[in-house]
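Q: The next part holds the structures, each set out as structure tokens.
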Structure I
Amino acid sequence: MEERKRNLLISGIIIVGSVLIALLLTKSIIKDLTSLDLFRPTEKKIDFKLSDIYNSVEEKRTVTPLSQNVVVINVDNCDRNGVLDAIHTIDACHPKAIGLDIYFAVPQENNDYLLQTLLTTDNLVCAMRVDTIEGGAYYQRIPLSFFDDTLSPQHSGYVNLDVAHSWNVVRTFLPYVCTSENDTLPSMALELAKVADAERADQLLQRGNAVETIDFTSHEIEIIEAEKLGNADVQERLSGKVVLIGVIDDIKDSYLTPLHDPKPGVLIHAYALQTILSASYIKTSPAWLNWMIAICICLVFLILLRTTKNHVSYVGFLVIRFSQFAIMYGLIWCGCQAYSGCHLYMDFAPSILMLGLASLAYDFATATYGIINNIVQKYKRHTK
């Protein structure tokens, strides 16, 4: 009986030690992989989250309905007059709001036509740009179009996307940013929501989140070429919707998303706006819960590992590896189901990584115990 208790105590010490080792390794790896410059001189960072898998799976396995709230007009082939004509045509279709994701860098001969259009289109939201000040604590508006210093349209929203570099993945948006004067500057998506549906905009603000996750998979955004604005069926589809105007094929305004292909900035703003108007917000599980799940899964697996290795030899190794793979697959499956069914992002990355490191941690803990035990036994024999 004493021998059995002693063996159980030893097993418990090794298992707990293995969990602690796996936890430390996992925290270290997760921290380092997001901070190391692995591809100098381009300084490209590793930018991956498990939600990218959830988005890809969700995109492939469901028939995505077309958004009934938001439409994008592609003005790739339009000059400035063409863009202004598009605004007037769209405004005549009685949309809820118009978002202009275009800036006007220099004055031209049609300045009067441009300024009159921007000032008299009541539901038009123009592009604004912001920059950080005071070490990133606050933001300020910076000139984007040539008239920004002297003239401000009725509605403006900043178009900065929530990425540090062009190779980062756009997953979130900031509804608004704060200035040093305790004022706020709205994003393009939020300002459009205020014009189109004040109730939905208030719902977003009441959430009180500084950052919101963009829902890329619940709806598909229709893209219409500006040349087709004269068609009666196209004009009918614009009525009662929010219409964003921008360029689609500009590589400088193209960003990575959780979906497969890079998306133009105007389309990302459209998805952010659709998230607000449909209230399809992505909830995120708290970090402490993610780590508790990881520790519990690792603990259960290590108990299975210790028990199997003590009683079965070759078959035990197969059971261990199969169970390891099955648990990892099960975590990804559960994450996809939670994301699809409940709009809940469960970050199982710590669980998967800890589970993958569990065997290494167990071997390390077992070897360490063996070395210490051998030293103790030699010391006891020497003292006798």
Structure II
Amino acid sequence: MFALTNNADMMPSSHFNPQRKIPLIDQNRSPSSGRRNGSLSVVRADLVSTHDTDEAADIIRKVYSDARVFTAAGAPFSCAMSAVMFGDIQRISATWSAGAQLDSNGLLERYAITIAKDGLAHGSQNSASVDIVPEQRAAIFSPNRPVHMWIDAVFQARTLTFESALLKRHFLALTGNEAPRNISFDEDFRSDSTAGTALFEVLALFHGALDREDASPLWLASLRDTMLTGLLVHVRHTGSRFLDAPPPRAKQASVRRAEEFIAAHAAEPIGLADIVAAADVPERSLRAAFKAQGRPSPMELLRHHRFELARKGLETPTPTTTIARIITDLGLGNPGRFSTEYRKRFGEAPSETLERGLVRLGLQRRRPL
């Protein structure tokens, strides 16, 4: 994720500033809302695959605004980078050889979560130690915090970055309070802690969904919100005191508004911020009100409505209806999980519902009943 320049003395750089986004990608985003003007989509780009450090540096500077990493002179070098954009989220996958040293003044108005697939990285952020170890430790880089890192000779990593505005919207949705000027997280998290395990699992799901060519925007939006909630709730940060305090009570009218909004927009890529905006109450208050009334959480209710839409689609199919397409359109996870949950909810396999619908409408059956 860094620009590379050969330097025999391994001198530190003065800038690590991934502020600019991948060029030619139009976010088409409303500035006053977490929702999009139109449907969310996934955009992919191969950025570079080269053995030339200057070529790699040129591409990476365009993405990360003059970020630099120095490698030892004469060391074998290669760099491959690709990008995936989903709404406000940017995912950079990078593989490179040749050990590197990084000095940075810190990200500007962006957060980055780096997980290694191969190789190690260690150093410090704002004088606190940072270690990136495959399947054990990941790093969270917060805006305006100095970073000093040393990277293994062979390193493969995935980095999710997003603007501070996205996190602040989510913080407001959770707490009902404006976020502190800059929310700064603890520097890394471990997979052997309760919170770390949960975050690693959510991040693995999110990365896996981004890898799919048929990734569902609804599923990705749900995973994005789950990831942001996990970060704010489970990792200590400068705004944690607002989450430690008891949430204010929500009125019955807020619950009704949330239910009506979810029912009306279940087929759209709505998220947490949209639901709490409709309810006009913080998410924690809304969730507590749902629980007090013996109801599922707002996000569970959204999933319930999407399963109902899936059943309706299978009961009234068209000649081109497939289970896979319905799963993708409604963001209901992978086929195995969907099938298990569908049978639990409706007492039959989704294929049985589809076959019965085809027979009822006089369409060609796809397998014997």
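Q: Comparing distance in nm of label points 7 Å out along Cα→Cβ at positions 222 and 358 across I, II, which structure shows the greatest value?
A: Numbers: I: 5.0; II: 2.6.
Answer by largest value of distance in nm of label points 7 Å out along Cα→Cβ at positions 222 and 358: I.
Q: Still on this structure, please answer the following. Which of the displayed structures (I, II) returns the greatest value of mean projected area of the Cα convex hull in nm² on calculation? List each step's numbers first, then the result.
A: Working: I: 27.4; II: 20.4.
When mean projected area of the Cα convex hull in nm² is computed for each of I, II, structure I gives the biggest number.
Q: Identify the structure, out of I, II, from whose coordinates relative contact order in percent (Cα under 8 Å, 6 or more apart) was calculated to give 25. Before the final figure, lay out each step's value.
A: Working: I: 25; II: 13.
Computing relative contact order in percent (Cα under 8 Å, 6 or more apart) on every structure in I, II gives 25 only for I.
Q: The value -12500 for helix-only ellipticity at 222 nm (-39500 (n - 2.57) for each DSSP H run of 4 or more, over all residues; to 500) was derived from one model only; which of I, II is it?
A: Numbers: I: -17000; II: -12500.
Of the structures listed, the value fits II.
Q: Something else now. One of I, II was used to compute distance in nm of label points 7 Å out along Cα→Cβ at positions 54 and 78, and the answer was 3.7. Which one was it?
A: I
Q: Check the numbers for distance in nm of label points 7 Å out along Cα→Cβ at positions 150 and 182 across I, II and tell me which is largest. Each step should come with its number before you reach the end.
A: Numbers: I: 3.4; II: 2.6.
If we compare distance in nm of label points 7 Å out along Cα→Cβ at positions 150 and 182 over I, II, the biggest value is for I.
No lab work stands behind these numbers, since they all come straight from the coordinates. On a predicted model such as this, the values are computed, not experimentally measured, just so you know. Cβ atoms are built from the backbone, for glycine too; each structure is taken alone.
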